[in-house]
Structure I
Amino acid sequence: MRPAGSIALTCDADGGRTRLRTIRCEGLSRSSRAFAAPHGAIRLMLSALGPGVLAGDHFSVDGALGEQASLTAFGQMATPVFAGAGASQTRAAWHVADGATLLVASEPLLLEPDSEHAVGASFAVEGSGSAIVVDTFGLRGSARLAMRTVASLDGRLVYRDAYDIARDLAGAFGTVTLIAAGAAVRNAFLARALDVAATANGVRIGCGETAGAAVIRLHGARVWDVRAAALQIAGTTAS
């Protein structure tokens with residue numbers, strides 16, 4: 001596996017405002033400066049140089065949010081995943097402290113025919129912290145995709161997801177996951193998903209829930225329709 005790019009960042013809160021304390025980008029990975037967002041939050045755009053993910057590439061993100069910090073991290077554009085002799089991989093690991101909120105919406109992955117890609121993500125959430133994760137991808141022919149997501153609340157495993165595709169499937173797919181201890185937060189998230197499902201044109205939406213997480217699956221013909229619906233469910237409308 002070829003290390004193609006990595007991002008490591010930390011945020012904390014000071015006087016009701018989130019501050020980006022450290023960030024290190026290596027290889028092809030890049031980040032925007034921190035933009036101010038409502039309620040003292042900050043917003044980052046994360047991206048990679050080049051035309052897409054090549055076979056054998058390995059990208060990683062490691063992030064930590066201190067207590068009461070609030071961060072939205074968006075991918076900048078759709079990313080083609082090209083075929084080759086080996087699989088490519090993206091990995092993310094996030095730590096969300098008590099009272100902190102994280103929203104991660106990676107760029108849509110567009111899998112080229114015969115490509116092979118693995119996505120791994122872990123979220124460690126503490127106390128009243130919460131994380132919302134948006135993943136979307138589209139298939140341009142027969143491809144192989146493996147997605148693994150695990151999440152814990154105060155060290156206790158509350159969510160594990162596995163997504164495996166090894167054939168030609170039509171259309172675009174998405175998953176929106178909320179990790180939060182509070183039932184009221186999960187109920188509001190699920191209610192928003194049902195509202196979006198009632199009005200989404202050409203996107204099928206289904207809901208599920210565990211003791212500490214709620215998950216939404218989406219399927220449609222176009223990746224941008226799926227992404228738009230997924231962002232609405234996540235509580236935002238544009239990246």
Structure II
Amino acid sequence: MLTAALLGFASCGGDKTGGPVGAPEDVVGRAPDATLAAKTAEIFITAPKANARGVIDLAGRDGRLAVLAPGHPVAADLIIVDGAGYVKAASDPSYSSLAASLPQVLPGGDPWAAIDLVRGTVHILSNGGGAIEGASTIGYTITVDPQQAIDTTPASRQAAVRSALGGRTALFTMEVWIDSLLHLRRIEVPADFSFKSTTPPTRVDGATIATDIDFVTFGVPAPAVSPPANLNP
């Protein structure tokens with residue numbers, strides 16, 4: 001994986017309160033709506049083969065991210081408008097429209113779909129406290145029912161959840177970290193949902209093959225974005 005330092009990304013969490021208080025079912029159950037209610041967030045995405053950083057409008061499904069992948073010394077510019085993605089590499093004359101919010105190099109990196117996947121939680125294990133980007137959190141291993149995640153997501157976002165799941169119908173586990181305000185601070189989403197067991201596969205070092213979405217700072221100025229006027233054919 002690339003590192004945050006490669007992107008010149010400064011971490012700042014600010015929440016030092018020790019994480020959420022309450023029953024895991026209540027904390028995890030309330031976290032998606034509490035996170036969306038924060039309105040905007042600075043995020044950092046770490047995928048197996050690329051990184052991205054920028055600001056998203058949680059309510060409007062808008063955003064602007066810099067995407068850096070191996071072999072590309074300059075980050076690509078990613079614009080998201082109402083859930084539709086447009087990307088322009090440094091060498092491209094104009095933007096290209098994507099079939100989803102994020103390019104394929106960031107599998108599982110759709111922050112809105114990742115939040116909504118948490119709605120499918122049917123079992124929870126608490127993993128103890130820890131800091132995520134400087135914020136105090138408690139980590140949880142959650143078991144997700146894909147159909148429940150879809151059914152409990154607002155209709156306007158269900159297509160994105162289905163796309164993120166890639167047709168998966170079987171239960172699976174993922175990791176989340178939540179702060180004292182019930183904000184999701186990190187969501188670890190499997191990079192590929194085609195695995196047969198409940199638990200996603202791991203690398204040789206034991207790390208889950210997944211994409212981490214870190215919500216670094218909430219309430220930052222919303223990104224000013226609009227669909228590009230000219231697109232690559």
Original post:
For FRET efficiency 1/(1 + (r/R0)^6) of positions 53 and 141 (r between Cβ atoms, R0 = 30 Å, to 0.05), which of I, II scores largest?
Top reply: I
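If Cα extents along the principal axes in Å is calculated from each of I, II, which structure is the one that comes out at 49, 42, 31? Mind showing how you got there, number by number?
Numbers: I: 49, 42, 31; II: 52, 39, 38.
Working through the options, I get structure I.
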Original post:
Here relative contact order in percent (Cα under 8 Å, 6 or more apart) was calculated and came to 26; which of the structures I, II was it taken from?
Top reply: II
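Every number in this text was worked out from the coordinates using simple rules, so none of it is lab data. Because the structure is a prediction, the values reported are computed rather than measured. Cβ atoms are built from the backbone, for glycine too; each structure is taken alone.
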